[in-house]
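The structures considered in this document are given below.
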Structure I
Amino acid sequence: MALKITKVDTWAVEIHDEPGGLAQVLAPLAEAGADLECIIARRQADKFRAGVVFLTPIKGKKVEAVARSIGLEPAEEMATLRVEGPDKQGSGLRMTQALADAGLNLRGVSSMSCGKNFVCYIGLDSREDAEKAIKALKGLSTSTASRNGKRRLARI
């Protein structure tokens, strides 16, 4: 089974690192009908009481207008891939090794599993890097046996 790889637009905004900082961003989006698949929020080590949140997707005119009104902007300086497939031991290693072998430096990776599947968001420095990453990841199979010499995402 092949991995499902999708380019996604990620939006970002700086938030206050305080109770409710993230909720202040999410509340107006929810009221506008946003249907978010991924929320990644973290503190910024180099700024006192500041954090950053990355969201995807921001879709629809109303949701986009609300997003912009609260300071969210497309993260133009970052390209993001959404990768999903069967959850197998070693999958993360195989993917990150394939990306390393392609000479790609990653801005960030967030991955989680639910049931028998995983979803992973990979942040890259450019659209060109995203294209290279897609090629590197398409060479991976999720089966436990190698087919036609392709790399596999088998258990370690």
Structure II
Amino acid sequence: MIGLILFLGLSFLHQDDVTSSRHFAIRELSWIRGCWQGDDAGRRYSEQWTAPDGGTMLGTSRTVKGGKTVAYEFILIRENEAGEIHYTAKPSGQPEASFKLIRAGAREAVFENPEHDFPQRIIYRLKEDGSLQARIEGVSNGQLKGVDFPMKKLPCQ
């Protein structure tokens, strides 16, 4: 029960600083652009994002452990003709999945696909210290689950 309360609580953080995707332009996600890196238990993960242009942002993600790439992902954030914004990911070894922007603000973007196995939600938050908190969450094997990926901005090489 506590997990459900936490899950629902996270869903409503920053409500005063958010708007629906119908009124949100992709250019307002420019705070995600750049190179980001974090590490956890011997794994180094990184994301690199282009600036919004032409209705799209392109991203890549890579996880390295023991000097070897163990996972990667190609990502597209795209504004469609109807003005909806979608996050489409093609992770290594998995089928492509798309998530619709359901909430956004000056420092937060929440994408959701309730039909996806796991995750059902992808969240990006720009923290006050300039770091980026990526989070995936949803139900896996009947249990609420969330995984955080805290990252610091680095110069792109």
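In table form, for the structure just shown:
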read-out: If FRET efficiency 1/(1 + (r/R0)^6) of positions 28 and 132 (r between Cβ atoms, R0 = 35 Å, to 0.05) is computed and equals 0.45, the structure in I, II; value: I
read-out: Computed -8500 for helix-only ellipticity at 222 nm (-39500 (n - 2.57) for each DSSP H run of 4 or more, over all residues; to 500) - originating structure among I, II; value: I
read-out: With log10 I(q)/I(0) by the Debye sum over Cα atoms at q = 0.09 Å⁻¹ derived as -0.34, matching label from I, II; value: I
read-out: Winner on relative contact order in percent (Cα under 8 Å, 6 or more apart) once structures I, II are ranked, highest first; value: I
read-out: Ranking I, II by distance in nm of label points 7 Å out along Cα→Cβ at positions 52 and 68, the structure that comes out highest; value: II
read-out: Mean count of other Cβ atoms within 10 Å over residues 92-99 - highest-scoring structure of I, II; value: I
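Read-outs throughout are calculated quantities, based only on the coordinates presented, and are distinct from any laboratory measurement. Here the structure is a predicted model, which means the values were calculated and not measured. Cβ atoms are built from the backbone, for glycine too; each structure is taken alone.
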